[in-house]
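Down below are the structures I want you to see.
Quick note: the coordinates plus some simple rules give every number you see, no bench work behind them. The shown structure was predicted, so the numbers you read here are calculated from the model rather than taken from an experiment. Cβ atoms are built from the backbone, for glycine too; each structure is taken alone.
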Structure 1
Amino acid sequence: MKTGSMILALCSLTLGLATVSPGQTRITVQVDQPGAAIRPTMWGVFFEDINFGADGGLYAELVKNRSFEFPDNIMGWSRILRSGSEGYIYIERYPQEQTNAHFLRMKVGKTGQGFGVSNGGFRGMGIQEGKEYRFSVQARLTDGGPMALRIQLAGQGRRPLAEAKLEGFTSQWQKLTVVVRAGGTDARARLNLLVEGSGTLDLDMVSLFPVDTWKGREDGLRADLVQMLADMKPGFLRFPGGCIVEGRTLDERYQWKTTIGDPADRTLIVNRWNTEFNHRLTPDYYQSFGVGFYEYFLLSKDLGAEPMPILNCGMACQFNTGELAPMDELGPYVQDALDLIEFANGPADRGWGRKRAEMGHPEPFGLKLLGIGNEQWGPQYIERYKVIAKAIQDKYPDIQLIAATGSDATIFPNGPQEIEYLWSQFRQLKADIVDEHFYRRPDWFLDNAHLYDDYPRDGSEVFVGEYGAQSIGVASPDNRNNWHTALAEAAFMTGLERNADLVTMSCYAPLFCHVDGWQWRPDLIWFDNLRVFGTPNYYVQKLFSLNRGDRVLPVAVAEPATAPNGKPRFYASSVYDEKSNEMILKVVNATGEPVRAIIQTKGAKAVGLQANVTVLASDDLNDENSFETPRKIAPVESKVPLRSAEFRYDFRPYSMTIVRLMCQSR
């Protein structure tokens, strides 16, 4: 925020009793009439492995295709054959049947000035000067020798960044590890493995991790990306997606049991986003499941968030093949759901609970929420939902189940009619929670802040499980994370908050995006191999989450500013924080003019002598954050003295403002 803007934020609260003048807006908050409780799950995050969100992103592994299991087994790797060297590389297969079926064989005659292989990671490897990196490999010597393996981290132009040597190879497979310290920084570094000596050397599970991972866990998560989530204090973590759950075919669906245990034994599959959009083909996008269900549960615990897994219901993505598991073959899908609950919550001495304990977490994860299907629709979804839901409810009646409503009604065929049909079925079934998705233009979010005001209160809660304002159109490669989209989402979120008796959970989607490997935009958090920044949309989500409160307070806005279509462009919601005894007022001014308002706190027994004010604003709706200006649009905080429970405030054009005021109710 510019200096002048900071002065405005500091001075816009006028002390003492205020009177309403013509053209002014009045905001009345009824402090002594707390309404619906706000669930801790009100504001959460939704993770899906899209845009290199897991492999190449959250998962800190720097080597792509480390176990040579891509369909093109050598993808991601290239041979190094320098002057005077002789040799060749090829892929071999283990004689026994196993998940990790392939390995790399290097036959070396002469090493000359360098023979080996090189891996470029995920659009390069991010190497930072002074940081340590742990290299590991499964290796054996099958002919000749002795041989050594020189591990080299090289920047662009072959600039050396770090080097080490491994020796002592034997005829038996063994894991060898070495830690190197980087002497330089490069976002597009490579890992070179250069052989010394002649003979035949076999390699598998070639890996490179930063030592500095989230919570220092070996072979863990990228610390700076997780920190962005931790800073939001999300109420839940929805995983693993998204369309990832469904797969383009049932064979390519997400199967949680293949994502746990030893990472070397996890079954790699294609990522369904790799060829989804012709404008962003990503043929090297696969899922190693280094981040699997165990890691998702552990991350949820780290974040203090409720875990919310979503499971396949016997239907492949209906935007792709729409393949169905026959009803008489639904048993494995039912069993997967029951076994997952046991994995998360069961005792550590038997069954799937023992598997969790063997992985390092004997205590239950406390799973309470479970989604059945992602974006499914039609009678075929309902009949499968019924079977799976009944099995879970019979054995685990305390688990709350989440039902889907297809997708955004504007995206899939006959959307509005399909969604009405699904709702009619869920009302009959008394579904616990129904998931709705919205990917629309900013004006839709601005026009529909009151969407849930008149929704039926018939027992089913609403989960707004995916939403994001599209500046151009759904899945357009030209969509932007500009202030216009974020401001529109903020306006919509005031409506979610005011209806917290019905809307008990919500999250933006997608979450992460690699700047060089994306398929879908807009996205909440952007990163490259070394850096990360939050979009304006991120700061909107963060501010709502950090100012969640415990109960909704009635708020009325008199004479709100409107758009030419007569719909409001000035929005407000308010909550009460029972721990701090604060009224929290959230106001969105989506007009290009300042709005002078009288803020009145009714029914308060006592009012504090100062207000804590946070402003998120820009005068230009097209403004965006970037790696160069990561906080161009970011919250600015101030403390303002008060004398009265009624005061005047000038809301900036195109702004989101949060006012926290000590305000004890009677």
Structure 2
Amino acid sequence: MIVELGHFALILAFAVAIVQTVVPLIGAHKGWRSWMAVAEPAATAQFILVAGSFAALTYAFVTSDFSLRLVVLNSHTAKPLLYKISGVWGNHEGSMLLWVLILALFGATAAWFGGNLPPSLRARVLGVQASVGVAFYAFVLFTSNPFQRLAQPPFDGQDLNPLLQDPGLAFHPPFLYLGYVGLSICFSFAVAALLEGRVDAAWGRWVRPWTLAAWLFLSIGIGLGSWWAYYELGWGGFWFWDPVENASFMPWLIAAALLHSAIVVEKREVLKSWTILLAITAFGFSLIGTFIVRSGVITSVHAFANDPERGMFILFILAFFMGGALTLFTARASIMQAKGVFGVVSRETMLVANNILLAVSCMVVFVGTLWPLFAELFMDRKLSVGPPFFNTAFTPFMVILALILPVGAIMPWKRGRLGRALKQLRWAFALALAIAALAWAMQTGRSALGPIGIFLGTWLVAGAAVDLWSRTGRKGSFARLWRLPRADWGKSVAHSGFGITILGIAGLLAWEVEDVRVVAIGETFDVAGYELRLNDVQELRGPNYFATTGFVSLIKEGVAVTELRPEKRVYPVAGMPTTEAGIDNGFLRDVYVVLGDRQLDGSWAVRTYIKPLANWIWLGTIVMALGGLLSLSDRRYRVAAGAAKAVKPTQGVPAE
């Protein structure tokens, strides 16, 4: 009964979304306030209905209702409760229901907190947002129905993919979708502004917190996915340039560009056309990512579905919304004329350079991701584009971006002097150079990658600190520093997080030590100044898996540090093995041990890594997200804060 109610609620939400699309848009066009007013209660009702539908599906998973096809394919009675819940979105159909839930959530949030928006703009934003919802409701109901029943329910289910039975992966998709789908509201604001015929500073301030929220959630989602790949897959890396990894990275890059571009619109009323185009493109890359993950056109360990029919449906959605928005963008080009002017040396110019670098780097990832598909379709050739291409083509743009970020952050609006900005940053440059020189002196026979990365990371962190201190005035004080707006703090913290991530990547790639050997039980071996001893290997049993667990002592200078327990797991229901690395996490390094296969003589293959600064990669992600959160908490950048204030009446002149 509850499942049927959930299915019915989803159909009702579809109907409400149709009403929310048609009535407010007509009302905004005609100027009928009563029709425009339909948007807000409709957005709330739609969210409540989808939330009820999602709750019904979650209930079916938690109670192991095996009359539901989706539960049979993705759950099992022996599975821990956390993974029963995460199983709701650990599949194609359930993840699409999560998609429309978040889509409705952003629409409802815009209705709840957009009270100070002009009524016509608010109605258009909610109408466009609902139109996206209509497309995805149709996709879910007609091609990916999560509430499909089975005529003869089995006694038990087939279990969730073992790779997804992990805390990191339990929370990775919701955060990723909050970012993916959050960009839809930026798209809705862009299309609504084009329909409204007005793109101004107030619009830039309205769209900025939504972009910031989407970028924040995407950062957390990508960070969780990278962290999971690091400790769960047993290969020791944090990023493989997999097509599905790239599918989330591309909108993150465009969202970062949009975030910086919206600042220019808000402050100077320039770059209007570019900002609108970025808002449209950011959501377009989210749809492209959805197509990559669910169409089966590109093979990936992360892919949800392999169904060309579903892929064509998503491709149609992509073509309809991107084609329509870009056509409208072309027709409304005249309303996006810039009002302000700026010099070649100014913060505006630096932000333009920032945008170009982010956009071009995104296109590099896009071409590398889809080139194998294009080559097969048009040249009948099987090609593989892997890390060597991406590392070579993508890295230079990030290096240049890291170099100019501190300079751009400290540069004044409209016009500035490059010499003055560089003079303010001289101590940051000296510190970065000194630490890079120290890194170079400490390494022997290594590449320049480590010192360059250390320089760039330190330059970003120190530059952010200088930028923050410079905002306290000529007679800076710590008291005034703490009174700075949260948005200023957020920018500096986010830039510092980017620098910390660069430090972590540089340290890991430049100074990692790898050791692969066969070890007998009781044998001790040395790796980069550490002693490791394989004490024992035992067969253990988990809640729904069997594990071969190694017990490895980690010793430093004769003192036992910890005992690592790498595992090889087998999930009998799913029939899949997984590898669990044993990791001793440290601030400056990780010791990472993977247990391999047993040899004929009873010894075991053991792979050991010493990974310098590995955790700085995810520390930087956390710091970037914290910076976004600080900026988002600034009252000046909340949704309602961007509204134009009412003009006070003066001497017989009525307020308009």
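A few points about this structure:
- Test item: distance in nm of label points 7 Å out along Cα→Cβ at positions 617 and 633 calculated as 2.9, pick one of 1, 2: 2
- Each of structures 1, 2 was scored by Kirkwood radius over Cα pairs in Å, for residues 81-416 alone; the highest score is held by 1.
- Read-out relative contact order in percent (Cα under 8 Å, 6 or more apart), computed value 18, structure in 1, 2: 1
- Identity of the structure behind 66, 37, 26 (criterion: Cα extents along the principal axes in Å, for residues 449-568 alone, calculated), options 1, 2: 2
- Value 22.9, calculated as mean count of other Cβ atoms within 10 Å over residues 313-320, assigned to which of 1, 2: 1
- Of the structures 1, 2, the one that 18.6 was derived from, the read-out being mean count of other Cβ atoms within 10 Å over residues 145-152: 1
- Of the structures 1, 2, the one that -5500 was derived from, the read-out being helix-only ellipticity at 222 nm (-39500 (n - 2.57) for each DSSP H run of 4 or more, over all residues; to 500): 1
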